[in-house]
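Down below are the structures I want you to see.
What follows draws every value from the coordinates through simple rules; no lab data is involved. Keep in mind that what you see is a predicted model, and the values were worked out from it rather than measured. Cβ atoms are built from the backbone, for glycine too; each structure is taken alone.
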Structure P
Amino acid sequence: MKNDDEILSKVPEVTLGFWVIKILATTLGETGGDSVTMTWLHADAHPHNGGYLIGTAMFLAVFVSAVIAQILAKKFTPWIYWLAIVASTTVGTAMADLFDRSLGIGYTGGSSILLACVLCSLAVWYFILGSINVQTVTTPKVEIFYWVTITFSQTLGTALGDWMADSTGLGYDGGVLVFCAGLVLLAALYYCTTISRVFLFWAAFILTRPLGATVGDFLDKPTSHGGLALSRPLASVVILALMVVLISVLPQRPGRHPGSSAAAQAQ
């Protein structure tokens, strides 16, 4: 019979390797999303030609399929999980560009709306299930909340990254420095304070998305816009290859349900 201390989450243990792969995944989401919507569908030159809408529909189909596979899986499976994360970043990129550019909401308006969506998703999740700790992701119901929240956070990250780079005048390199500084601050709070680890996790999870988005833009945007003008498809392939190597090499362990230790000690 299975003991409570053997309850494992459907998401990976949060380690330094997790964050490195997460940042690569968000960067891949930006370059990969731009490869389809901008390079192949030419949505950047013609924002009202339906390119962003088509790209969003394509990535959404992949994302939904990956999430269904993740939910149906009996245990944490690294390749399925990270496929769903990458798919969420690409659909987030396309959706943010659709809202900000094709619909004309703008970076500030889009970021504000999406931040409200993230906070509402977390609030409803907490109200219904009593916890937003990602290590409680052990049932389909919790997984649905998890992936809905992630989708909003990934989309918010794209809009926030674009807003930081374009609207504030900092540029892509300046945006990267700001988001890196934010993550360093969160790390310091983690090691030096007793602030809620759940809060710090979600803050870092959200912040890594605009960091990846800004790095992706820095790699593939024209030099006239402050980028390196690298090939979007080529950059995507290189980042994907690096992700595959890290997932293969770094330990990929499922997280443990936060109630496991207490339950085990009570036995």
Structure Q
Amino acid sequence: MRTVFEILPSSVNPESCKLLCEVSNEGFSFCIKNEETNLFLGLGVYHFDKNKPAVGLPIALQILFHQKEIFSGKFKKVYVVYSFCQSTLIPFSVYDRDKNELLMNVMFGDLGHNETILTDVLPDHSLYNCYRIPTALLEVIQTQFPDSSCSHQYSLLLKNLPVEDDRLALIFYTQKFVACLIKEGKFQLVNSYNFETPEDVSYTLLNICKQFNIADPHLMIHGLLEENSPLYKDIYKYFNNIELASLPSNSVYSDEIMKFPSHYFSYIFAIDSCE
């Protein structure tokens, strides 16, 4: 794994802290929060080498856990969010646990022995979120954090209260972005999209707006996107109402964290308010 950001305190008492993690095909991110002081102490963002086969991600993650002493501590609580695109929302009224495998195979291709199906319950929306992740990756997480809780990224996004205006929240990674669309106070879309060029992103966003008949939604941007980057400039050609996300206001943050633009890590810290 390549270290993109690593902001760690000189010392941590894991027994008074929670560890919040995100695992995706892009890599691994985490933050540490002291529950007694409500203070985020540090974070890390590590990217997986996309030139290597995807099957190497569990091994790379295992090596990362071995190299970083911070992960050897016994944290008060560990929460893991999986950000993988193979996810589908199922209404309570038609959900059948015995058909999960069939449904996922129809939507995303046959399930082999290398993937595991998990399910989140979303009672406020009367939905189940059925998703699958590489079994080897799940085993690495469960071995490292045997008492951890987990959910899918989409489940956490849906737990956020809808806003009144039309909003398109975007979480940017190196070669994908997650989009969550709210129209007239209701969730309309949550999905992941791969991209290679800035034009790929703009085309996808304009297509979403066309499909849902939205002229100029409020774009809320999270993730490692620079304001002076070609990607940001291309998005700005077509959208005027753009906001870079701020840090969740219900917590405090270390001075080192505050040195960086808030939207870089806002989606990681938001795990705490949703879990």
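If relative contact order in percent (Cα under 8 Å, 6 or more apart) is calculated from each of P, Q, which structure is the one that comes out at 16?
On the way: P: 32; Q: 16.
Answer for the origin of the read-out: Q.
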Across P, Q, distance in nm of label points 7 Å out along Cα→Cβ at positions 110 and 142 reaches its greatest value in structure P
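Out of P, Q, which has the highest value for percent of Cα pairs over 31 Å apart? Write down the numbers at each step before the final one.
Details: P: 24; Q: 27.
Answer by largest value of percent of Cα pairs over 31 Å apart: Q.
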The value -7500 for helix-only ellipticity at 222 nm (-39500 (n - 2.57) for each DSSP H run of 4 or more, over all residues; to 500) was derived from one model only; which of P, Q is it? Q
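Say we calculate distance in nm of label points 7 Å out along Cα→Cβ at positions 118 and 150 for every structure; which of P, Q gives the highest result?
Working: P: 1.5; Q: 0.4.
Answer by largest value of distance in nm of label points 7 Å out along Cα→Cβ at positions 118 and 150: P.
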Ranked on distance in nm of label points 7 Å out along Cα→Cβ at positions 166 and 206, which label among P, Q comes first with the largest value? P
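Among the shown structures P, Q, from which was the value 27.4 of mean count of other Cβ atoms within 10 Å over residues 30-37 calculated?
On the way: P: 27.4; Q: 18.4.
Traced to structure P.
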Consider the structures P, Q: one of them gives 0.60 for FRET efficiency 1/(1 + (r/R0)^6) of positions 62 and 214 (r between Cβ atoms, R0 = 25 Å, to 0.05) as calculated from the coordinates. Say which. P
Have a look at P, Q and say which one yields -0.40, -0.66, -0.84, -1.02 for log10 I(q)/I(0) by the Debye sum over Cα atoms at q = 0.16, 0.21, 0.24, 0.27 Å⁻¹, for residues 86-133 alone, as calculated. Q
